[in-house]
Each structure stands twice: as C-alpha cells, then as structure tokens.
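In what follows, structures are represented as structure tokens.
Readers should treat all values here as calculations from the given coordinates under stated rules, not as data from a laboratory. Note that the structure is predicted; figures quoted are calculated from it, not measured. Cβ atoms are built from the backbone, for glycine too; each structure is taken alone.
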Structure P
Amino acid sequence: MKSEEHFIDFENSIGPWLGKTVKVVDFFVQEHFNQAGLDLTKEQMIVLKKLSFKDGLNQNELAFLTLRNKSSLTRLLSKMEAKKIIIREQSSSDKRIKRVFITEKGKETFLRSSPVIKKIINKIEQNISVEEKQEMIKILKKIQSNFCSEIEHL
C-alpha cells in the first residue's frame, strides 16, 4: 500500500523534466560535435567559452564559473591539456595557484564549435515564441536562485 506522504508526482514536478531535458540536450550536443569532427565535450566547450571571454582565469575561478568541484575540474582540464586546447601555468606570485589559458588550437576549436552551438540553440528554441523563451528564462533563473545559497556553501 502506497502512503500519501511518500508519493511524489514526478510527471508534474519540474525536477524530473529538467533532468530529462538536460540529458536530451547533452546527447544532441555530443552527437553534433561528433558529426562536425570536433573532439570536444559540452563541458570542455564551456571551459573554452569562459576562457575566450577571460583568458588566464585561475582554477578556483573557473570551478566557480562552471559550477564544478575542484577535483572534477582538474580532471577535465587534464584531458583538455592532453588535447592541447588549454595550458596551465603556475602563478609567479603564488605557486599554489594555476592559471588556465586557451591555446591557438583551443581558440580554433571553439570557433569551429560556434556554428554547431548555434544550430543546437536554434533546435532548442524551435517552435518556442519570444514570450515563451523569456518566461522560460525567468523561471529557470528563479529555480537557480532557489539553490544559490546552497551552491555558495559548496
């Protein structure tokens, strides 16, 4: 017998729909990167995007900006360094700090990923009005803000 207090209406809850949507988008992104001959993951593209806007971020800043913990970011950066799309350099003022820089190959990879990302954004927003898009962004920002204090303590 199912107790009412333990029942969760997943079909009418936002969380499961967000999760499913993220998985579909992740799959779509990876498929399109592969089809374009890009040896890149969505997470790596996000790091390249951040570095394209502000090169030389330290690893702590990059972890915060990408909402990743330090150890998972370190693993990600190691893979990116092996692909020669980023380099890490120790800070001259503090040996504990490593700054991350995008390489020429990384810049080229990011530029090659731009049309793919644009195509994906167009697919995501297909059949969605400007008003619906604005409302969706507003709702997603509210959801993020619901977790902001939690994220700051991680």
Structure Q
Amino acid sequence: MNPLDPRVTIVWRLSGLILALPATAIAGLVEAVVLAPEGIRLFAPGVIAGLVALCTLGFAILWPGLRYRFWRWGVEDDRVLIEKGVLWRSRSLIPRVRIQHVDTRTSPLQRSLRLASLVIYTAGTRGADVEIPGLAADDAERLREELARLEETDDRA
C-alpha cells in the first residue's frame, strides 16, 4: 500500500487555517454583537473567540498529520484499494472491471505544490466516485493513464 505525498498535509493545514479564520470571526462577532449588548458575560471579553481560535487552529495543525498517517492506496491487477480514516476507518476495494473513467483534479493550492487528486468513477450508485487526494501531479497523471489503459484492454477482451 502506498502513502499519499507528504505535501498534502500542507494543503490540508492551509485549508483548515482558512476555515479557522471565519469561525473565529463569527465567534468574536457573536461575543461582541449578541452577548455584550445584552450584558451577558460568560467570561472576560475575547475569551470565547480566543478559545474558538485555539481549538480551530489546533485542529487545523494536528488533524492533517493524523489523516495522512491513515491514508493508504494501492493498485493491483484486478482492483484498486483505498484505506483511510482516523476515527472511522474504511477500506474500499474497487474492482477494475467497475471503473468507468478516471480524472485528475487540482485546486490552485495543489497546483502550487505540484499535487493532484485522482478521481475514479465506478459503475453503480453507492460511492460512484472515489478520490485519492494528495498525489504528486506526475504520479496522478501516470496512474490515470495506467487505469485508462487497463480499461481499454478490458473493453477489447
């Protein structure tokens, strides 16, 4: 089983930090606009916003490392395997014959780090697409071509 590219933790951390900013701002606004005018003081001014900032920043910094640690993927002759999950773990086995097509997807942040996600679309309704995030862009392209080539072979057989 293969790990993701370690640079994916940078993408995940920056994404988490971007989400932490509005959460902290909302907590500060609620504290200043809703609680303060009503005379409700649960703590000293700014403590709620500070706690929200501390929790969201801690989560944004620590969670990606754990998430990376438990993400594994592999391609075998007859299937693609994906293992993931920190608290709730899942193991997916995607039979090669069920793969309909494969795409690569990148965000601006991923492109800046030369990363890509591989998206595998399968026949069926449950989990009709599966994403492997955080692959080196060249590896994602190579893997996409490999899986597409395998499907062409299956179509001719």
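Of the structures P, Q, report the one carrying the highest value of distance in nm of label points 7 Å out along Cα→Cβ at positions 47 and 143.
Looking at the calculated values, the largest one is Q.
Assign the value 3.9, calculated as distance in nm of label points 7 Å out along Cα→Cβ at positions 71 and 111, to the correct structure from P, Q.
P
Given a value of 0.20 for FRET efficiency 1/(1 + (r/R0)^6) of positions 31 and 95 (r between Cβ atoms, R0 = 41 Å, to 0.05), calculated from one of P, Q, which structure does it belong to?
Of the options listed, only Q reproduces it.
If helix-only ellipticity at 222 nm (-39500 (n - 2.57) for each DSSP H run of 4 or more, over all residues; to 500) computes to -21500, which of P, Q did it come from?
Computed on structure P.
One of P, Q was used to compute distance in nm of label points 7 Å out along Cα→Cβ at positions 119 and 135, and the result was 3.1. Which label is that?
P
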